[in-house]
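Several structures are given next for inspection.
Please treat every number below as a calculation from the coordinates, not as lab data. Only a predicted model underlies this, so the values are computations on that prediction, with no experimental measurement involved. Cβ atoms are built from the backbone, for glycine too; each structure is taken alone.
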Structure 1
Amino acid sequence: MNKDKCFHLGHIAKVHGLHGEVGIVLDVDYPEDYEGLEHVFVEQKSRLVPFFLEHFVIQPNGKVLAKFEDIDTVEKVSPLVGSELYLPLTELEELGEDQYYYHDLIGFEVHDEALGKIGEVKVIYDLETQDLLGVEHKGKEVLIPIQEHIIQKVDKAEKKVYCQLPTGLLDIYLED
């Protein structure tokens with residue numbers, strides 16, 4: 001499976017117990033949508049390897065208790081701790097007209113209501129503190145926070161993101 005045809009689901013945080021179970025931290029908005037998952041792709045040496053699951057149970061704290069088929073000891077599961085988990089994009093739920101996944105915005109044109117066209121979204125930065133659009137503007141990368149008061153509208157049909165940038169944001173990136 002190719003990584004650019006997948007989305008990041010989470011990572012294996014720790015071994016749980018003595019029989020090959022693991023604790024998983026999901027990086028999704030609605031963990032309950034993944035209850036009872038039957039397989040995942042585990043990143044190993046920059047490749048995505050399919051693993052089938054005996055169980056994948058969402059805990060009350062939003063974390064997951066999971067067990068892979070044919071892995072039944074601490075020794076077998078320990079090397080997987082820290083590995084990133086992925087699922088194919090085809091397994092994402094279809095969204096409404098006014099909803100979007102961040103990865104959908106790559107290639108969209110960004111327009112500011114005061115400054116006009118800013119540039120094209122090249123990358124999405126999914127950081128712990130906030131998510132950012134990486135936009136190419138005048139040969140430089142500009143980082144735009146993905147926040148409700150900044151991103152005003154996303155037009156999926158036109159492939160455009162309309163925003164209201166904070167005063168001076170572009171100037172920070174254009175200074176030498």
Structure 2
Amino acid sequence: MKTALLLETLQNQLIALRAQASPLLQHATLKPRFDRQLFRTRSTLIKDYLEEAQHNLDELRHAVESQQTEQVAWLAEHLVEQITALHREMTAWPLRAWDTPSPGAAKWQRKRLEHQDFERRLYAMKNEREQQLKGSETLEEQQRLMREISALEGRLTRCRQALDEIERVIARMTR
């Protein structure tokens with residue numbers, strides 16, 4: 001019973017935090033907001049931190065169902081720390097007007113996010129083709145999948161090169 005109440009309370013706090021942060025969800029900052037120990041994401045968008053906290057709540061629910069007490073304790077404590085930090089950030093946000101990237105930097109930040117999304121999707125497509133290749137039976141199908149995998153690897157390489165270039169541009173702009 002206590003666990004169900006804890007999960008419900010944490011979910012309600014995340015919902016309230018998301019509502020409070022709604023005007024700022026797409027607002028980019030110059031640098032990531034939180035310590036790497038607290039959040040894994042290096043994003044500069046507050047929505048990504050909220051999504052990570054929601055993901056941790058989902059993991060907590062799974063750990064509760066699996067009765068993994070140590071993991072439940074750690075995840076619950078970690079999630080409370082994340083929610084507290086996000087709440088502090090929402091409260092302090094109006095004081096951070098200086099941390100808004102210039103319009104040019106915002107454009108490059110968007111490009112970086114787009115390319116990161118492209119990279120993620122290309123990687124998923126490549127993994128899907130590799131799984132199909134493992135289950136393919138005909139030589140013709142295997143050859144087609146190998147060509148697709150090769151093409152996707154080339155696209156991934158070009159995407160990573162573009163990301164590196166975008167990172168260099170952002171670094172020069174923020175010096």
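Remarks
- Of the structures 1, 2, the one that -27000 was derived from, the read-out being helix-only ellipticity at 222 nm (-39500 (n - 2.57) for each DSSP H run of 4 or more, over all residues; to 500): 2
- When distance in nm of label points 7 Å out along Cα→Cβ at positions 19 and 83 is computed across structures 1, 2, the figure 2.1 traces back to 1.
- FRET efficiency 1/(1 + (r/R0)^6) of positions 123 and 139 (r between Cβ atoms, R0 = 25 Å, to 0.05) derived as 0.40 - corresponding label from 1, 2: 2
- Entry that produces 35, 28, 11 once semi-axes √(5λ) of the Cα gyration tensor in Å is calculated, selected from 1, 2: 2
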